[in-house]
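S.K.: In what follows, structures are represented as structure tokens.
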Structure P
Amino acid sequence: MVGAREWISRLTGFRGPAIPDAPTLPVRDPWPGDPGRGARVLKGEVEYLGTTKALLPGGFGSSQGTALIHDYIHGFSWLRDLRALGSDAARVRARALVSDWINCSDVPSRAMSAPVIGARVASWLGHYDFFASSADDEFRQELMARLVYDARALAALLPVEARDGSALTALKGLTAAAVAIPEHAPFLQRVLRFLPPEIERQVLPDGGHVERSPAAHLACLQDLTEIRALLQAGRIEAPASLPGAIERMAVALRALRHGDGGLALFNGSREEWPNLIDLVLGQAGRTGRSVTTLADTGFYRLAAGRSVLLADAGAPPPSGADRLAHAGTLSFEFSVGRERLVVNCGAAPASPGDWRDALRATAAHSTLVIADVSSSELRSSGLGRRPSIVEAQRQEANGAHWLEMSHDGWRPVFNAIHRRRLYLAESGEDLRGEDIIESDEGQPFTLRFHLHPNVTASLQRDGAAALLRLPGGQGWRFRADGAAILIEESAYLGGNEPRRGEQIVLNVSQDGPQQIKWAITKMG
């Protein structure tokens with residue numbers, strides 16, 4: 001089918017008008033870049049999600065590295081970083097790399113997938129003024145010819161076969177082409193045909209994203225707000241479903257932030273820049289609304305005093321949308337003010353498989369794991385075995401919160417159910433939990449509480465509690481009933497670079513109690 005579409009895109013009758021000398025209507029990429037990363041591109045390397053790869057003229061035919069970083073390189077969104085650097089050297093390097101890509105005879109096949117073409121077309125058009133408007137005629141003609149060629153190929157590849165958020169990136173690219181090169185009417189017709197069903201498939205009724213990932217949610221909202229802005233610039237009426245989807249996603253995004261403004265670390269997410277999140281929300285349009293429960297998506301936010309708890313109490317994303325999904329069902333994160341206390345370990349989706357999957361495993365999340373077997377089976381393409389029934393009930397009274405959750409992810413292998421109960425007091429200074437394994441036979445399990453690297457932990461002399469100190473000096477005490485408290489090493493990949501951390505670990509043998517109660521309370 002894809003081969004037939006590509007063949008059709010090359011037919012003379014499909015080609016339409018002549019290639020313009022420049023975009024008829026200029027479009028601009030609205031998102032900030034990182035000048036530090038731009039400086040690295042000047043040195044010949046690109047950094048993406050903690051992974052670094054060489055990026056030099058003549059290197060676009062390289063097959064080394066993961067699929068995700070190849071998609072990023074051939075999608076050219078790193079042009080933002082060169083633009084943020086803003087120097088003449090950055091402009092020259094951008095032009096040289098674009099020209100080198102156009103003239104490369106052996107780019108990998110992934111570079112011609114619909115999402116990557118969409119990212120590339122949007123990036124080239126969005127940064128045209130930066131790297132192309134001052135170039136010579138030969139370069140600009142070469143660039144415009146390739147843009148039209150790629151846009152035709154992209155139009156022929158719709159609807160996108162990818163079932164995750166990258167399908168919206170493909171549509172964003174074709175929207176940019178439709179606005180910047182309006183002589184090619186079929187571009188717009190195909191955008192307006194395929195955008196509404198894609199919105200319906202990806203944006204859940206509560207405003208969450210089908211991938212159940214705060215990072216994917218943010219990227220989807222970026223794409224949708226950019227598509228809306230492009231249509232407005234071209235004075236094109238947007239599909240009726242677009243404004244409502246953007247509003248719902250903006251409301252949901254606020255629920256997925258900690259007090260420091262960054263994202264919760266579920267399903268392949270990292271903190272991201274708080275100022276970028278603010279900018280995306282500003283582009284979306286601030287409604288002032290907020291929610292504490294995303295029932296369709298399966299995320300719950302408990303906020304009291306200065307404390308925020310975010311819990312993953314939903315079934316994993318469906319097949320096709322689970323490419324970067326983690327086995328973190330019933331995990332939670334806990335922050336106080338602008339300081340994170342209990343976290344998940346983060347993600348390295350662009351890294352080689354062993355390191356990437358170690359962070360996807362249940363043990364890299366603040367939850368329970370039976371016999372070192374993850375609650376979902378991790379595969380390179382997504383998830384295999386996974387919880388099929390995930391339940392959650394929330395109650396509030398006088399400012400206090402209760403959340404009861406359960407999942408059956410271990411039923412096929414251990415005939416076991418994990419139940420977790422959480423309580424957050426009105427003050428936000430008393431968090432209590434209970435974890436239970438229901439099974440015909442006793443199960444060995446481990447309960448983990450990963451601590452943010454800025455938190456220092458120490459055991460009391462009697463070992464009955466762990467003392468946790470936040471960077472601002474505030475102290476918290478961790479206690480448990482049913483297992484000895486251990487403090488072990490951990491790793492954190494939620495920020496800009498990997499960091500060492502610590503975790504509180506509770507181990508229970510097969511003959512031990514199948515229930516643990518624990519508490520995290522403020523000292524003083």
Structure Q
Amino acid sequence: MIKSPLQIARESYVPKLPKSLKGAVRMVEGKNTESVADQAEIKEMFPNTYGMPILTLEAGEEKSTSSVNVGVILSGGQAPGGHNVISGLYDGLKKINPENKLIGFLGGPSGLVEKQYVELTSGLIDNYRNTGGFDIIGSGRTKLEEVEQFDKAIENCKELGVTAIVIIGGDDSNTNACVLAEYFYQKGAGIQVIGVPKTIDGDLKNEMIETSFGFDTACKVYSELIGNIQRDANSAKKYWHFIKLMGRSASHIGLECALQTQPNVTIISEEVEAKQQTLDDVVSYIAGIVVKRAQNGDNFGTVLIPEGLVEFIPAMKKLISELNEMLAHHEEEINKFDSNKEKREFVATKLSAELAEVFKSLPNSFANQLMLDRDPHGNVQVSLIETEKLLIDMVKAKVKKMKKAGEFKGKFKGQPHFFGYEGRCASPGNFDSDYCYSLGYTASVLIRDGKTGYMASVRNLTAPAEEWIAGGVPVTMMMNMERRHGKMKPVIQKALVKLDGKPFKKFAEMREEWALNTQYVYPGPIQYFGPAEVCDNTTKTLLLEQTK
């Protein structure tokens with residue numbers, strides 16, 4: 001493996017651990033839990049893993065255990081810090097019993113079903129400590145939801161002597177982990193399942209999961225890029241940059257990047273939905289700021305757009321929901337048509353009259369994007385919808401009309417950008433390196449004590465790492481019922497931006513000033529070395545949320 005100077009330097013970085021994990025550890029049970037909603041339905045579906053207590057790890061006495069083989073899976077999209085979760089899990093298991101083994105299932109959940117694996121040894125893991133990416137074993141989006149898959153997983157685990165599985169993933173992946181834990185328990189398979197919270201979108205969080213890993217590093221990467229573009233905009237003074245940011249179901253990335261860089265416009269999807277805004281309302285808001293800045297001689301600016309925006313515009317949300325339902329039942333019929341025109345015409349006949357009119361009123365290119373294949377969870381692939389280009393075209397048309405009416409005397413030139421893959425595999429900053437290592441280490445203790453259906457939890461994250469609180473939270477505590485593929489299914493409830501929360505309130509307080517004045521912040525690259533207040537700091541979102 002060829003290593004960069006940074007990677008070589010980062011190999012010597014020793015992640016910081018909470019004080020409770022540095023020596024002997026004991027587990028303390030707290031209050032019993034219930035699901036965040038739909039308690040009766042969730043309890044009926046998960047009778048063996050529902051209502052379990054919250055767990056906290058504290059300093060304790062040494063505990064001897066027999067050796068075990070543990071499997072680990074990286075599931076879903078990449079996020080900075082995954083390799084450190086595996087490193088922490090490996091080190092924790094070896095400290096518990098040097099004979100413990102860690103098996104990495106290759107290519108995501110499919111590796112478990114197809115028995116594709118590699119034993120993770122110190123020689124292999126040492127090459128990946130404090131590095132970005134998921135390439136140590138690869139990832140995948142295979143959903144584990146069929147009984148045949150569950151039974152094959154049991155068979156393969158038995159052959160490999162695996163008695164516990166750690167699934168590192170987001171809300172859908174950890175929902176799968178919960179389903180697996182319940183099935184294995186019912187079958188008496190003797191296989192524990194532990195989840196680890198991962199997603200750069202930041203929408204997997206609650207009172208026990210303060211943030212998902214990767215969010216901190218990804219936002220710092222995107223903020224650096226936004227800062228670079230803003231400096232360019234302020235230098236050239238002739239372009240409006242429309243920047244779409246990852247975040248299908250929530251605007252956490254957009255909000256965090258706005259707090260870090262102070263752009264002229266940031267659209268928050270949750271606010272658009274709460275105010276029942278139309279697409280034209282969003283365009284008019286942006287165009288209004290373009291006009292006001294032009295009056296000051298500023299024919300440039302930056303606009304941050306969450307990739308899931310279209311799903312939060314009420315009319316579009318209803319349309320997409322009906323499209324998801326319709327496509328789940330008519331996929332084969334639609335695929336028989338050769339042209340997009342024929343597909344659009346057929347789709348329109350299957351929609352309600354109101355939404356058929358909305359669908360037919362859309363630009364053809366945009367309507368075509370809404371018909372694209374759904375992801376494995378039945379959701380529209382919003383990252384493929386070029387919202388940034390659509391908004392540029394609509395703002396351009398709006399200001400053109402205003403110019404003819406004498407209401408706009410400036411210039412408007414739009415430049416589209418989409419930041420997604422640029423942040424997913426970045427080398428984790430110190431916060432994510434420490435946090436991920438602690439999560440993996442925590443998972444090893446949960447396995448040692450025979451727990452299943454839990455997600456590793458590390459809290460008090462704005463304090464120094466030594467003061468972090470490690471433990472476990474039942475996955476069922478986070479679940480509710482939602483419609484997927486035309487059926488009601490149990491899933492982890494996504495955490496959206498809270499409009500009454502401190503991060504959004506801080507943004508709302510400042511956005512008018514940022515809109516009309518050029519007060520850009522240029523964060524620069526992630527700092528790995530230097531004063532703690534520079535290189536160990538976490539997101540502004542978390543700092544505001546945890547402020548008393």
Structure R
Amino acid sequence: MLSGRIECFSDRALVIHLVPLVRVCLISREYPPDTGFGGIATFTRHLAQGLKEIGHDVTVVALAKDGNPACEQNDLGIPVHRVVPLSIGSDLGWSSLCMPYSRYVMRTNAGLFAKFLSLHNENPFDAVDTPELLAEGFYPAITKAAPLTVRLYTPHSKFIAEQLHNVTDTFDHQFVAMTERMAMLSADVITSPSRDLAEFVAGDLGIPLDDIDIVYNPIDADQFCPEGEKADFGKVAPTVLFVGRLEARKGIHYLIDAIPQVVKAVPDVHFVIIGDDTQNAQGQKSVLTEIKERLEATGCAASVTFIKRVLLSDLPLYYRAADVCVVPSLYDNSPYTCLEAMACGRAVIGTDGGGTKEYIVTGESGIIVPVKNADAIAKNIIHLLTDVVERNRLETNARTRVLAVFDRKRIAAETAKLYEKAQREFALSSKNPVCNLPVNRVLPVADEILYSFDSMIGELVLKASFRARVRNWFELATKRPRLLVAKIMLANLKAFSFLFGGRNGAFISKFENEVRDKERSKLLFGQ
């Protein structure tokens with residue numbers, strides 16, 4: 001939009017400046033409440049409402065809840081268009097088996113792009129904002145349909161590199177990572193919520209760090225505030241709160257390992273753990289079952305209450321009822337649980353794994369401990385529970401820092417400036433899109449590519465798989481017998497690992513990586 005307005009917002013001080021009005025489309029699979037799964041949903045809603053509050057015209061395109069039809073909703077004045085995955089590749093068989101993640105990405109991205117395109121054709125957007133995760137900006141990026149800002153969360157390449165969420169180095173996952181990279185490299189602006197994540201992505205993409213703008217995550221400091229109702233945990237006791245999915249990356253196991261020390265020092269302590277269970281424990285088993293078994297073994301089960309995921313709108317009640325909040329993540333680019341707790345004036349213990357250390361000023365607005373360190377977590381929980389003066393100081397400073405740095409109106413204003421930058425970059429780059437097809441032909445061509453790939457996979461599986469496998473065994477036996485022996489040993493180790501109760505998991509994983517590296521070296525270098 002070419003018009004502008006005088007806009008005022010404050011971090012408790014008056015600021016007046018001219019803000020060009022922007023018509024922006026936020027494309028995000030996740031958006032509360034239907035698909036409010038985690039940080040992406042939370043961020044997108046805070047940004048949407050923040051942009052609206054400072055006068056911009058905001059539209060959201062998001063997925064409908066599984067099983068629900070496409071529809072249009074209204075989120076406090078913001079139109080939210082819920083879409084379903086397009087039928088592109090819907091009846092593919094073979095590629096669905098070998099590339100389920102890639103197929104999901106292509107189908108959902110097609111549905112999101114089709115809705116965006118119909119809205120854009122009716123009334124053009126000045127800016128498009130998407131996450132990098134699962135390449136939601138892929139089609140807008142390669143077609144140069146509108147100025148595009150891609151916001152970093154945690155790219156698939158990092159999941160592969162660090163095997164987060166049990167993501168392994170398969171072609172399926174690499175294809176998703178490649179699609180994300182194409183979207184990022186074709187975007188007009190890339191923004192990151194932490195320097196830590198920006199450094200990884202800059203290295204992964206081979207671009208200068210300065211090409212990535214750092215804009216912190218926003219929070220509604222009026223909703224997440226110290227004043228208001230509190231949840232009733234049923235016990236009058238010092239309370240320690242954890243909020244997050246029950247999975248290894250969130251560091252829940254290290255908090256569980258810290259609990260016996262805390263209970264010994266503060267016998268009446270009460271731990272509240274809020275979050276959905278996942279099947280990411282060893283052997284793809286329930287994490288909740290695993291950590292409950294640990295608590296039973298240490299005699300601490302009675303000191304812990306588990307609560308399933310809570311609606312975003314209800315979370316402030318739980319933060320206010322806690323004395324200390326713990327964010328023990330092994331890696332998080334910038335966990336919202338940390339920001340929400342700080343906004344509610346809680347003392348937070350976080351780790352140095354990822355961007356949390358950029359949100360907490362350790363010793364001033366919270367405490368940062370080394371990642372994977374249960375002893376440090378326990379020590380600092382005990383310190384804050386027993387030193388009320390220090391806890392109150394950190395609580396006050398945490399709230400002050402949120403108001404000064406992370407208030408969503410402030411972050412929305414910073415983001416709107418990036419949209420202006422994206423428009424300038426778009427004016428230079430839009431003449432050279434990666435895809436020169438007419439925009440309305442992009443999805444049909446993608447459909448044709450998927451079907452061609454599926455046919456190829458089917459032919460290989462049905463006609464050549466056994467012959468190819470025998471040929472591969474023969475070549476290994478004659479040309480690389482040691483590699484063949486290693487692969488046989490690996491297969492046996494994996495098959496009989498249950499005999500060792502899973503204790504050799506790390507050794508098997510390392511051995512498997514070494515075998516894969518040896519096998520790949522031949523493909524790359526002919527060795």
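Each value in this text was obtained by applying a stated rule to the coordinates, not by laboratory testing. No experiment lies behind these values; they were computed from the predicted model shown. Cβ atoms are built from the backbone, for glycine too; each structure is taken alone.
S.K.: Given that distance in nm of label points 7 Å out along Cα→Cβ at positions 42 and 130, derived from a single structure, equals 2.5, which label among P, Q, R identifies that structure?
M.R.: Traced to structure R.
S.K.: Shifting gears a bit: Where does the value 1.22 come from, among P, Q, R, when Cα Rg over 2.2 N^0.38 Å, for residues 298-353 alone is the thing being computed?
M.R.: The read-out comes from structure R.
S.K.: Tell me which structure, out of P, Q, R, gives 5.7 once distance in nm of label points 7 Å out along Cα→Cβ at positions 66 and 258 is calculated. Intermediate values should be presented prior to the final figure.
M.R.: Working: P: 2.1; Q: 5.7; R: 3.2.
Traced to structure Q.
S.K.: When relative contact order in percent (Cα under 8 Å, 6 or more apart) is computed for each of P, Q, R, which one produces 10?
M.R.: Values: P: 10; Q: 24; R: 14.
The read-out was computed on structure P.
S.K.: While we're on this one: Out of P, Q, R, which one gives 2.0 for distance in nm of label points 7 Å out along Cα→Cβ at positions 394 and 426 as computed from the coordinates?
M.R.: The read-out comes from structure P.
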